[in-house]
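Given below, in the form of structure tokens, are the structures.
Since every read-out is calculated from the coordinates, none of them should be taken as a lab result. In this text the structure is predicted, and so the values were computed from the model without any measurement. Cβ atoms are built from the backbone, for glycine too; each structure is taken alone.
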Structure 1
Amino acid sequence: MYAHVVAWQRALDEAGMPIAAWRIHRRIGMSGGLFARGVARELGRPLAGEELEEIQRRHGAIFLELLPDRRPLPGAVELLAELRELGILHGIATSGRRPEIDRSLEALGVPADTVVVERGDVRRAKPEPDLFETCAERLGADPRVSYVVGDAVWDLLAARRAGMLSVGLLSGGYGEDELIRAGAFRVYRDADELRISLDELGVLP
């Protein structure tokens, strides 16, 4: 999360658009294009298509500089492993793109046969529901009885628009009240607390 904030801040500064870090943080979780357009609107400086692409490219390059190795958040690897062991249908839907997300998937121990939906697979990213709708479709899951787990308000808003319940994690830096207002059914400290609370969600076989 915070490496993304610094990477966006540096990329925008290079483009002549200095902006406070807290303004960036509140938009993390949106697609890169929506994020950059929102920041440009906030600063009153329009962005041409090529300039927007360059800012996104620089963000990606700076992010890799800052965080060349991926470190899973507490409990994330164990949570995914337990879902597999219990046979609980699940997939990953992310606003990130390949190949940038590949290191994260590897760090999480995600098997090759896991359903992964990335930004390039859909027309619109969060807060639009396309990522989650496509993930449910590929899983053969009913959106009405599916959960989205996310750590940004944009995840939860997209889940609500997809007709899914959502679970918020505090690892994204948003407060519990913010996540609940965005639609979270439950809020947990991190993936580890979620893992030991799966019974509360009624997903255990």
Structure 2
Amino acid sequence: MAITNLISGELRNKIGGMVGAKWKGKSYVRAYVIPKDAKTPEQVEVRASFKILNQLASRINETVLKPFQAKPVSNKSPVNVFVALNQPFMAAKSTDPLAIKIFNGALPLGTAVIAPVAAADGKVTATVTPANYGIAKATDTLIAIAYNKTKDTYNTATAARGSGTAVPIEVEIPTATGDILYIWVTAAQPKVANGPTLAFTATVTA
């Protein structure tokens, strides 16, 4: 941006190839620059990815990101950390919720399956067969997040890892026949570590 010497009085808006403006109470003029197209196909795709991430982050910040992020990161909020973790999602211009990571750490998680979702039940059940090795502890928190894409609603639920072979986590969420659901399962050990993210999708049956 080219800035000429200060002028007396006040000049606003565009005059010829120059634009008048103010900075710290002083008037100046600069060269007029034609704005670049802010809606190129690539920019639109990136914004679509960011919108999906931002909406999810705002819904789960208080219930998942804040309480279960293992270690605070200097000068970054839990939402900032979540968005940074999902830079590959945005770089790929993805809109597939299955590609989103809630956490991605070294805490062993295990495997999970999602039970068929019936509209009359009003809930999603993720059954986790937890890993019990490495730094895993019975007191670790298993986390399930359900997103009804059709109705744009979210809910979360947690359960202790325990020492058993299967841990059901029921997430209550309004559903109707044909709704498309996405479910993420992860784990956290307070102030120590987070687990990877397992992602699933399901269509609600009658």
One of 1, 2 was used to calculate helix-only ellipticity at 222 nm (-39500 (n - 2.57) for each DSSP H run of 4 or more, over all residues; to 500), giving -5000; which? 2
Entry that produces 29, 23, 22 once Cα extents along the principal axes in Å, for residues 98-161 alone is calculated, selected from 1, 2: 1
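If we compute distance in nm of label points 7 Å out along Cα→Cβ at positions 26 and 178 for structures 1, 2, which one ends up with the highest value?
Details: 1: 0.9; 2: 6.5.
Structure 2 comes out on top.
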With FRET efficiency 1/(1 + (r/R0)^6) of positions 114 and 186 (r between Cβ atoms, R0 = 25 Å, to 0.05) derived as 0.95, matching label from 1, 2: 2
